[in-house]
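Following this line, the structures themselves.
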Structure P
Amino acid sequence: MTPPEEKIDWRAEAFLQDDPDRAVLAALVAPPKQADTLARTLGLRNYGAFHFVDTIVTRTSAADLLAWQARDDVLLIEPIADDMGRRVTDLLTELYRVVLYHHLGSFHPAVLNLSIGVPREWLNQGLTADRVVHRALQTVSTDVGIPVVMSAGNDGPAPGLINPWALAPGVFIVGATDEDGTRLWERSSRFASGGAAGRRFFVAHGENTVGALASDDTKTPEQLAAEQIVDLAAIVGADNVARYSVRSGTSFAAAKLSRAICLVHQAVKLLQARASTNTGIGQATLEPFVRAYIDSGFDRGHPVFANRLADERRHFGPPTYPLTVERKQQYWALLVSNAIDLPIRYTPLVVERLLRKAARPVPGCDADTAGAGFVSWEAVAETLRALRMSDLIALFGDPDDTRNDAWRQTLAEAGDPLLFDPEDIGNVNEYCQNCDLVLGLPLSGPKPR
């Protein structure tokens with residue numbers, strides 16, 4: 001039997017007991033839909049409510065927090081260090097905004113990229129509201145169904161220093177490697193022995209990556225040296241060197257993985273279009289891929305984001321793909337007419353399954369240092385090109401369900417055709433490279449680590 005969760009982390013409780021009179025910022029979790037009721041019951045006048053996780057944030061005495069442990073209407077108490085207060089509340093605010101955008105239909109982010117985390121000096125102190133942040137991230141990932149991609153942190157090579165906010169159930173955790181995935185970046189955070197079990201942990205290119213430089217940023221000596229290593233001028237052109245930089249970190253690896261997920265999103269949407277009576281023969285207009293970023297620090301005016309900001313009027317909009325009568329008929333004949341019960345939907349689980357098929361081992365690394373392996377854009381595209389109709393079971397269904405055995409035999413007799421034509425993945429690749437959309441949710445707190 002699992003013991004009940006402590007209302008206050010033991011480390012935080014020691015902090016409160018050290019000075020009961022001190023004023024402390026804290027997050028309080030109420031029973032479902034009772035956040036405001038709890039605030040009124042406690043007599044709080046100044047508080048912030050985050051209804052999507054039934055949480056209020058307020059400042060009160062340590063003695064009050066210790067006493068409230070006995071209350072049945074207080075489920076969790078998370079003291080927050082003053083240095084972490086703005087970071088926590090800003091993150092919760094923007095996660096709430098993602099949920100609202102999705103529910104309202106304004107934007108449907110297909111992936112949420114997060115590089116914000118807990119600075120090393122606050123790791124394992126019990127004062128960073130980890131459990132409340134986990135609830136919020138799990139709501140976005142599990143309840144809303146948006147894959148959440150987070151950087152592992154830049155606190156390696158010592159093990160056990162993974163960004164604790166990334167440990168929320170269902171989150172995709174990303175470490176960093178060199179460009180080819182043959183070597184783990186030395187500062188990439190990694191798990192202690194056995195810690196990666198059951199987690200969505202991958203690595204991607206994060207060492208010496210080329211990216212847009214915000215207009216108010218100044219290049220560091222380290223970045224200038226890295227430009228010489230990769231020959232930045234040859235990549236972006238001598239006239240553009242001032243607008244780009246070369247940097248390393250798991251934040252950049254997470255961004256690359258988030259972009260590669262576009263390929264998965266569009267491929268799944270294309271499959272859905274084949275089966276739908278709402279799509280006519282000739283071409284199908286699909287839902288655009290929107291990458292949402294929180295605390296990204298990117299420069300909205302940079303040319304690389306021209307016509308790609310989802311919240312501006314001038315953007316590329318939804319993609320269209322050729323849709324032939326042969327493909328629609330094939331889909332009907334092999335799936336629909338055989339009464340195959342497969343939920344062809346874009347979900348975090350489907351993304352995980354596809355990424356695991358695309359990942360390859362990093363030499364000399366185990367699951368605790370490099371997770372399921374190195375994932376690149378090219379590997380995801382090649383995996384999609386190689387998929388056959390029978391792979392739908394492993395991606396969207398239960399591979400152990402014996403009811404699918406007869407369908408496997410039917411597919412084998414039909415030659416188990418490729419799921420996509422080469423031009424399908426070529427079109428998806430072109431859209432994702434050049435036209436996918438970005439939704440930046442700026443925070444006024446610290447820049448990503």
Structure Q
Amino acid sequence: MIWIVPLLSLCALSCYWLWNEKLRRECDAKLADGAVLLVAAKYRQAVTLFEEAFALSSRITMGQGDRPIYCALHSAEALAQAGQKASAYQAAMAAYMMADRRAQADYTLRLHTLMADLSEENNFLYRALGMRQIVVALLRKTAVNNRLPLAVQLAKLGTALANAGLPEHAEKALHEAAEITSDHLPQENKTYTSLLVQLGPLQCKLGQYQPAEMALQKALEIERTQEDKSDSPLVQVLGELGNLYCNWGRYEEAFPNFEEAYRLQVRNSGPSDARVGLILASYANCLRAAGRLEPAEDAAARAVKVLEMNQHPALANGLGTLGAVIAAEGDYSRAVEVFEKADAASSAIDCSITPLDAAERLDNHASALEHLSRALEAEHLRSGAAAIRSSLAAAPPADDLFTADLEELLQTPEWPRGRK
């Protein structure tokens with residue numbers, strides 16, 4: 001009789017194992033069917049299967065493996081493809097919280113790339129920056145034979161660093177991305193030009209005018225040789241070259257670039273296109289800096305007309321340029337009217353204006369008010385401009401997920417070890 005207890009235990013264990021095996025097979029089948037639906041772009045049905053697979057995987061107690069993570073990861077990818085960004089982020093975060101971040105699992109790179117993309121799309125910029133750093137660190141270790149994926153992620157990291165107010169690190173990331181891509185020309189001409197157009201203005205912002213000129217001139221050289229100019233960034237390259245020479249004080253070299261960019265854009269899209277207004281606004285800024293106020297006012301007024309017609313987010317910026325030109329001509333009453341229109345446009349339209357541009361506009365407005373003996377209003381505006389500059393001088397907020405040294409990640413990265 002003594003053998004009955006072990007036999008019963010063995011039978012129970014066998015039943016338990018068979019039940020788990022049944023759950024594993026059902027879970028794997030739903031994962032496979034969901035993957036087929038994902039490829040077929042049937043995202044909602046795919047998400048349903050992945051969620052059912054996740055429910056099954058949570059009941060597996062023997063041999064569960066990474067099934068719950070794959071279910072959540074697949075679901076996040078399907079939701080992202082369906083445009084449901086918030087739900088996709090939640091699913092990806094669930095996968096991330098279940099994952100062992102010390103392990104180099106086959107889903108690790110995929111998961112962090114998805115988390116970085118979804119964090120950006122949901123405007124969690126510093127979390128996106130932390131995730132993107134990890135993606136770059138992983139690719140440095142794995143992308144040996146083909147380094148183009150590393151270049152793509154370095155470019156995205158550079159954009160994230162620039163958005164976080166870290167232009168020096170952004171320049172390093174974009175410069176390395178461009179160097180990697182340059183080894184794959186002419187096949188990657190389009191990507192290379194795009195990187196140079198990002199890199200040049202960033203170097204200009206850092207006062208690195210000669211490297212910026214080299215980058216943009218190289219981009220211009222490539223674009224001039226392209227036969228298919230239907231989606232060519234030639235206009236953008238010319239505009240950025242104009243901005244560079246304007247910031248450098250080489251105004252006579254800036255003007256032809258703006259003028260050619262304007263002609264090309266009008267030819268490509270017509271005179272009422274918002275991009276025409278943006279070119280005219282930059283041209284007006286350069287003319288003002290060169291002291292050519294009459295043509296500057298004409299260009300700025302035309303820019304405002306086009307941007308207003310399109311209700312473009314840069315309208316407030318264009319009005320600020322026009323106000324600054326009019327103030328430089330000494331017509332302070334009319335300048336104040338234009339600045340007030342710029343303030344109204346900022347409230348009415350979701351305006352895309354950098355903090356430094358906003359501070360400059362407030363200072364110009366204040367200066368015009370001072371000439372009209374409206375000192376109290378001018379003081380209020382100057383306080384606002386000072387507050388904007390103070391906020392920019394402060395260090396950017398720390399990422400809420402990671403503590404990682406950017407220099408280390410960009411040069412000799414190690415796997416991030418700590419979580420707050």
Structure R
Amino acid sequence: MIRIKKPFLLVAACCLAMSIGIPLCATETATTVVTLQEALQASRQNNIDLSIAQIKLQQALRTQNATASTFMPSISLTGGLSTGGSVISGTYSGINMNVSAGASFSFDGSMLTDSQTRALNKEDASLTYQSTFSSLQESVITAYWNLAANENAVEEAQLSLDQAKQQLQTAQDQYENGTAPNLTVVQAQLSVSKAEIQLKQLQDSKTLAMSAFKALTGIELEAFAVEDLPQTVELALPASRQLYEQYGEDTTTIKALRNALAQAQNDSKTTTLANRVPTVSVSTSWTLSETAAATTQTTNGLNDTASLSLSVSVPLSSYINGTTANLQIKDSQDAVTTAQLQLQAGRQTLLQSIDSAVTSITQQQENIMMQAQNVETSQYSYELSQQAFEAGLLSAQELEEARTELLNAQVTLLNTKLSQLLSCYDLASLLGIDLATLQTQYSASV
């Protein structure tokens with residue numbers, strides 16, 4: 001269910017409310033919060049590509065379950081009634097009636113692999129659905145936490161603007177008391193303008209992130225918030241090769257490539273059998289007929305006719321170089337070699353992607369530690385600068401520089417935490433596991 005939470009910063013909440021046209025009639029506002037799970041559920045319900053993949057999977061399942069139809073004969077039952085005569089002479093030739101039943105069956109080499117073909121096609125449709133599902137989930141997760149980071153950045157920028165306005169008020173008080181020149185007020189006004197520009201830029205980024213999120217999920221709420229960014233979980237990851245050996249062969253990517261190889265091998269076998277195994281055709285029919293005389297209204301009795309035929313066709317052209325059948329067999333063998341090379345390349349690519357993700361996470365975790373220290377230093381520097389400004393020992397421009405440096409440090413840290421979180425999601429997706437499993441398995445605190 002959609003939850004309700006109260007923003008931590010009243011000023012940020014008021015700014016959000018004004019930006020979406022909600023009147024401020026209370027000291028606090030309640031904002032609808034869309035959780036990540038709700039966003040994922042909405043995207044699954046509204047995504048067209050996923051719906052198409054699901055339909056194709058259902059079709060493949062029906063086809064696989066109808067394997068017996070390959071060996072079912074074709075059965076027919078027909079009936080007829082005819083008459084004739086002369087319009088001028090008024091003669092009537094009577095009525096001819098007939099009923100016939102027939103059955104036919106044809107066997108060729110491709111039927112020997114039909115069951116395997118249907119099973120592989122179903123597996124391909126299943127893996128395609130899983131891949132589409134995973135791709136959609138990754139896109140929604142990225143858009144969701146990107147929006148969360150933008151919301152946090154807007155809150156930080158709003159707080160920075162409030163501080164700039166407080167600085168301007170202090171400068172005006174000092175000027176009126178004769179303890180600061182008019183230049184201090186002008187510099188403080190400039191600081192407010194810069195802070196407003198920074199806030200506007202971050203709000204625009206949030207609007208773009210919101211549009212991307214809505215397009216992915218189909219959520220049509222006019223105003224809503226998302227969950228706060230989760231706490232960063234530091235990971236102690238093993239070597240990329242070890243991760244691949246543990247998870248790689250069970251990932252959707254490698255399963256799809258292995259299935260493609262199996263399909264190519266099955267297609268090659270099917271092509272060979274179809275061009276070299278004799279084709280056997282059997283058909284039988286039975287006809288029952290009766291003719292009624294035109295004048296005596298009597299019949300000539302029931303007449304029946306039965307037939308049975310058997311034919312065998314032995315293909316030989318596939319053994320002759322250059323014939324169409326021979327080329328088809330060779331092309332199917334080349335397709336197997338190509339699928340083997342693609343599987344080998346896919347394994348190498350996955351290993352490289354895992355290695356890249358591990359490297360990114362390691363670097364981002366190191367950057368988070370350094371940037372967190374930078375935020376603490378910038379915060380302390382700003383507090384000292386604010387005290388010096390109020391004491392008349394520091395200019396408004398210098399205080400504005402300290403505040404800007406603090407905001408930049410906060411936003412940089414926020415973006416790095418977002419990057420680390422998304423990299424962890426990417427690595428979990430590459431390994432075919434969820435984020436909770438990855439963090440539990442390789443948490444540095446364990």
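None of the figures in this text is laboratory data; all of them are computed from the coordinates on show. No experiment lies behind these values; they were computed from the predicted model shown.
Summary of values
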| read-out | value |
| --- | --- |
| Among P, Q, R, structure where Rg/Rh (Cα atoms, Kirkwood Rh) as derived comes to 1.11 | Q |
| For percent of Cα pairs over 15 Å apart, for residues 91-130 alone computed as 54, the structure of P, Q, R it came from | P |
| Comparison of P, Q, R by percent of Cα pairs over 20 Å apart, for residues 123-242 alone - largest value held by | R |
| Which of P, Q, R yields -10500 [helix-only ellipticity at 222 nm (-39500 (n - 2.57) for each DSSP H run of 4 or more, over all residues; to 500), calculated] | P |
| Which of P, Q, R yields 21 [relative contact order in percent (Cα under 8 Å, 6 or more apart), calculated] | R |
